[in-house]
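So, here's a batch of structures to check.
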Structure P
Amino acid sequence: MIKGISEINRRNFDKAAKHPLQSWAWGEFRKKTGVGLSRFGFGKKSIEDVFQITWHRIPYTKFCIGYCPKSTIPNKEEVTMIKAEAEKRGAIFVKFEPNEKINTETEKKIIALEKEFNFVKGKPLFTKYTFQLDISKSEEELLKNMHQKTRYNLRLAEKRGVEIIEDSSEVGFEDYWKLMEETTKRQGFFAHGKEYHCKMWQTMTESGMGHLFKAVYEGKTLTAWMVFILNDTIYYPYGASSNENREVMASNLMMWEVIRYGKKQGCRLFDMWGSLGPTPDIKDPWYGFHKFKQGYGAELVEFLGSFDLVVKPTLYKLYGLTDRLRWVGLKLLAGLRK
């Protein structure tokens, strides 16, 4: 086991990371936002499993919570070491959301942890589902597998003269942020502020993992996306769009050009970073995004979900109550922004 991994291990750390949220660059970004960070690496001869945990202080208390998103499933040894670190930091619990598909084998691993530790199902912070598209296929096959309307829309955008441009410059970021503000206000979603997104853009692009794209029509930026590339997978974590000229279908062409970009970079998989489940509610505010992604012929993938390694049981129950009240307040705030 390697704890407190240094910069010299960065490349091997990223090779073992199962998701951008476990990447070295993401950890550096989160440190810039003021949260604590621990990195663990496990393996016999080289780093095979990594666990990057952020520590979030609970205001006006001496306690914190740990968050380990999109890692592998920890084994007994790994949990024991992570729990010791959590105790030292005064954590009430550590939340794990493994980047592991739900199946018999992965469920057995979770059951084993539940028997050995106070390891319980927790409130999800990251969606349990996503769409993943095999982009190792030819462009012709990818187009053929799309929904007919999706294919029509991206061709329409091409005919209308929409251009997709990679622009990771400061100008590109300002275009992205302007649209992000517009989108969150229009949709009534809660989102991080400009400083958070700026630090993320700077850190991820400097690492070579992050890329900003924008769709331009008649001199106006209609859509802006931030994408990440890690190992053989391209990810679409953040996107925003204008309410103007929606008829030119800029977002449809954006998705297609990002797919093509991923192929050129040697990626074999496109992870769309989240979706609703197999029976989505058409009234859900995320339904439009779900249908948009589904139109590209991607596979709906279900992950294991969210689990909490409880370190302080009594405080864990109290935290659950106050957290529910907090989210009620945030939803009300988002509603007022509409």
Structure Q
Amino acid sequence: MFFYWNVEHSQKMNMRALERLCHFYPQILNGFEIKIGKKRRKICTEVWKIIKANDPSFIIVPEFQILTLQVLLYRFLHRSNFMIVSMCDDSYDMVVNNNDFSIIHKIARKIVTPLLDDLLLVDSRVVGWYQKHYHKGIWLPIIRDEKSEEKKYKRLLPLSNRLYNQYGLKGRKVVLFVGRLVALKNLEVLIHAFERIKEDNTTLVVVGDGTEGNKLKKLSSIIHKDVIFTGHLEGDNLYAWYNIGDVLCLPSYQEAYGAVVNEALLAGCRVVVSEKAGSACIVEEQNGEIVNPFKMDEIASALDRQLQKCLARQEITFRPHLMGMEFDKIMEHVRKTLMA
């Protein structure tokens, strides 16, 4: 197994911590970086050598990257018969409403997809679109194993309670946001929607940092509701907040997936999720609601309804997960489909 990057440039992420979670020894693909527009791209220099040495049955590649083209070129020139399967985190909004992150991505989709054997798609709604247009696509949502996550959230209960007391949240209901503080996350609308909710004794906790941070803190200071900014958090310090949150809100107006939704549901936290997010596909009636991110009153009403289903707590205790699907069953379906 090879990692594409040894440092994740797009987000603050502890790569060493990720490596420790792997059940294998990850290697880094050697190569050199180039810049196309504002994006960093990588040309890997040993791809063909690795393919020749391992003689794979299939190769899983990142979506529409230069690496994908290198693997496709090898297969063509060497008349190899291994399958090439691409990961792809297109959301339904991106493919149906032409709301791509870049024109390059849109063009690459049209050129590269016909050359692939299949794609692993994170949004179930997108599978239908790809099947219609390209006759390929397997649903693989970005979710974690609920059994191992349950152990983690139980282990973090003492830390969750310390934070709960430290921030004076006892007896209050908590609306949680986790992510980058950037425009497309739509936090300005979330703060105004939070101001309008009818539930008393509520606090909005914003976990993350970014270019919009100062503006959002200024806005929060003038509304008549309690808002806490924790700054950027990782690992246990982040996951402890999912035990505390009563309702996670992801109001993005552009969001490929949004793995925080699964993380929150695994901690028993209810969710209010933008219809633009790929992770809306794991939201069901029993665990949350899907909303239009441009309608402030709709977000406020959804938050109210979900908060009413939560009891004010004096102590953070373990909650069963709210995921409507099982990790093992999803993975078994993907394995059988790929091997068919």
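A short reminder: the numbers here are calculations on the coordinates, not readings from a lab. Every value quoted in this text rests on a predicted model; they were computed, and no experiment measured them.
With relative contact order in percent (Cα under 8 Å, 6 or more apart) derived from the coordinates and found to be 23, which of P, Q does the value describe? Label of the source structure: P. Source structure of the calculated read-out (Cα Rg over 2.2 N^0.38 Å, for residues 93-140 alone, 1.59) within P, Q: P.
Matching task: 47 is the computed value of percent of Cα pairs over 20 Å apart, for residues 157-292 alone. Pick the structure from P, Q. Of the options listed, only P reproduces it.
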